[in-house]
Structure P
Amino acid sequence: MIHPAQDMTGALDVFTATPAEIRQAGLAAIERALGPVGLARFLQVYEHGQGDYTAEREAIIGDLTMDEALRELNAERETVAE
């Protein structure tokens, strides 16, 4: 039987899955890729970040538009290339 958070292929539907289901599926994928010891080592080194990303981003970027960001990036690339 297909779980309500799975699509017809059995893949997890990340739009309807709960956070716990997504975490469980992610850990299972890591275990499949790295094995049980690799999963344990991954969990030992995994860090949850700190701070308030939204506030930090606003302080750094502010009202910068994508066009402005690209202009600044291209100007920096030209400076480095010289």
Structure Q
Amino acid sequence: MARTPEEAQALLAQGGVDEVSLDYYIGVGDGGNFLSVAYYLAQMPLDTRPQRVSLHTSSEFGASQLRRALGGSGWDVPWVHSC
């Protein structure tokens, strides 16, 4: 499990990640989010990227931003609204 965008991107770069569940807010500091990870995922080569991506965020705005970043990547990205 990654707790920062940098950790998440490092794990993805190593390969072998089958599924990713993204939250928008990191929960530390002001304004931290995993949006950069969504952009990173969208640019990964098809043969190395995860098979499944889902969103688990309480933020409708955050879910919208993550989906936009993943746009055109070919994933059907479900959003599980969490509280």
For this session: Taking 0.95 as the value of FRET efficiency 1/(1 + (r/R0)^6) of positions 23 and 47 (r between Cβ atoms, R0 = 25 Å, to 0.05) derived from one of the structures shown (P, Q), identify that structure.
Result: P
For this session: Could you figure out which one of P, Q the value -10500 for helix-only ellipticity at 222 nm (-39500 (n - 2.57) for each DSSP H run of 4 or more, over all residues; to 500) was computed from?
Result: Q
Exercise. P, Q: which one has log10 I(q)/I(0) by the Debye sum over Cα atoms at q = 0.13, 0.23 Å⁻¹, as calculated, at -0.78, -1.04?
Worked result: P
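Can you tell which of P, Q yields 11 when relative contact order in percent (Cα under 8 Å, 6 or more apart) is derived from it?
Source structure: P.
Read the figures in this text as sums done on the coordinates, not as results from a lab. Predicted model, so just to flag it, every value in this text is computed and none were measured. Cβ atoms are built from the backbone, for glycine too; each structure is taken alone.
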